[in-house]
Structure I
C-alpha cells in the first residue's frame, strides 16, 4: 500500500520590510490557510509599534497564531517555538486548512524543519561575565572569540548581534560544544511531517529595501515607539539584557531613554541596526535549499505568489 502523501505547509520568509505580513493576509483571503507567526519579537505583548505587529483589526479578520503570547519579561527559545508551531500545524491540518508560517526569524524556520538538540539552559552568572567582557573589550572582541571556537556560527552573525553572539559563547562555555554542532551532529533528525513550499521574498535592489527600512523606522518613531517603551517599562520589570529589549528598535529606544542617544542618533542607529538585521536574514536565506524566490519589490508580487501557492495546493 502506498503511504498517504504528507499534508502541505507553506513557509513565507524574507527580510524585514519585504512585505511578508501584507502578502500573508492576502494569501489568507484567497486560500484555505491559517497564519502562524515565525517572529521572535511578535510573541511579546505590548510590543506593537517597534515590531510592526499586525493591528487588531487585521488580526480580527485574519488570525495570527503565536502573537502576543508572552510577557516581555520572558524568554522564548527556538525549541519552544518548534513545539508550539508543530502543535498548531497539527490542529490547522485537522481542520482542513494549510499552515502558513510567516516571518523573518530564520533560526525558527531552520529549527522547525530540521530539529535541534536541546541546548543547555541559560547561566545568569556566565551571561553577566560575558556582558562585563563586552563592556571592557567590545562586542567585536567577543565575536572574534566566537570565530575561534565556532567559525560556522560566527560567520552568520554580525559582531553587533550581541544577543546571539552571547548565547553562542554561553552554549560553548557550558557544554564544550559549539552551537553549530547542535544542528549538524550525527543523529537521526526528527521527521518533518509536511510537504513544503518555501517562498522567499528577496529584493532585486538592496538599496530599495534599505529605503523601505528607513521609511518604516521613521513611521515607528512618528507613531510613538519611545512612548511605547516608556509604557512597557512602567508595567513590567524590564532591563536591557532581556531578549525582548534587545530587539532592534527597542534596544535603541532604551538607550535614548537612558540619555545614551539623542533623537538623531536614535534614528540613525535604529535604521542601521534594522539594515544589519535584514543583511543577516538574507544570509540565512542564501544558505537554504529548495526556495521559490520572489522579488519583494515587484509590482506583480501578489499575483506571482498566488500562482505559486495555487500550483502547490492544486487550486486554480
Structure II
C-alpha cells in the first residue's frame, strides 16, 4: 500500500530536524533556536508524521539519523538557504540606506585600514550604524554571522560577492632603539612571536634571519607590537601596521613576505541592499587608499 503524506509540512518541523542533525541533541538544538527541548521534540514528531517516515532513531544515547533522515537533511539544507535568502530580501526590500550593518574583521585591520570609513560613511549616510565584530576567525556570511567581511584570504566561497583589494605583505621590524642594538646581526635574533620557534623560525629565515630566540608569544598583532616596543626584540608585522608606526624601522628593508590577499565580501543576496552597498563602498575605498601601505611599497 502506498504511504500517504500530509500535503502540508511546516518549515518549523524541517528546521527542528535540521538543527538536531547539526547539533547532535535536542537540547542543544532547542537552545540554539531559543525554545524548550520538549517543543522541538514535538515539532520533530509532527514533521515525521506528516512525512510518513522517521528522520531519527531515538535511543537513550540520543537521536541518530536514519537513511531517510539523511536524505531529508539534504532537502532541509536547501530550504534553510532559501529561507535565509528570503529573510535578507524582506529585510532590505524598499529600504533606504539606513539601519545596522555588521562588519567582521580583525582588530588590526580596523585600527590601521578601515577606521576612516566610519566617518566617511556617517557623513554620507548618518542613518547607517556600523557594528564591528572583531576577531581572527572567519564569520559565516551564509549563516548571517556578518553582513560584510574584510579579511585576508585567497579563495572566497562562490556564494559571496566581493572584490580583491590588494596583496598584503609583512616584514620584520624593531623599535629604533632596538634596531641599533640589533644592527650588527645578533644571532639568534630575539623576537616576539605568535607561536613557538618551530613555526616562527622558518618565516624569519625566509626574511634573512638565520636563527631566532622567542622572548614572548601572543597571537594578537597589537599586543605583539606593544611588547616589541618595550624591549630590544624584533617582530614580524603586516606592513600596514609596521610602516605606520613612527617608532618602528624595518630590520629587513628589501625582504617582504606575501600574506593572503585582502578581500571585501558580502553575501550575493545582500549586494543590492542600499545600506550594505553604501558600507561596502566606504570600507573598500578606505582600504584602497592604503593600498601601498598594505602591499609594503609605501617606503
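Read the figures in this text as sums done on the coordinates, not as results from a lab. Not measured: the values here are computed from a predicted model. Cβ atoms are built from the backbone, for glycine too; each structure is taken alone.
Looking at distance in nm of label points 7 Å out along Cα→Cβ at positions 129 and 281, point out which structure of I, II has the largest value. Spell out each step's value before the answer.
Numbers: I: 3.6; II: 2.4.
Checked I, II; max of distance in nm of label points 7 Å out along Cα→Cβ at positions 129 and 281 sits with I.
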* Asked: For distance in nm of label points 7 Å out along Cα→Cβ at positions 33 and 273, which of the structures I, II scores highest?
  -> I
* Using FRET efficiency 1/(1 + (r/R0)^6) of positions 161 and 201 (r between Cβ atoms, R0 = 30 Å, to 0.05), single out the structure from I, II with the greatest value. => I
* To do: For the read-out relative contact order in percent (Cα under 8 Å, 6 or more apart), a value of 21 was computed from one structure; give its label from I, II.
  => II
* Asked: Out of I, II, which one gives -12500 for helix-only ellipticity at 222 nm (-39500 (n - 2.57) for each DSSP H run of 4 or more, over all residues; to 500) as computed from the coordinates?
  -> II
* Of structures I, II, which gives 25.4, 88 when Rg and Dmax of the Cα atoms in Å is computed from the coordinates? -> II
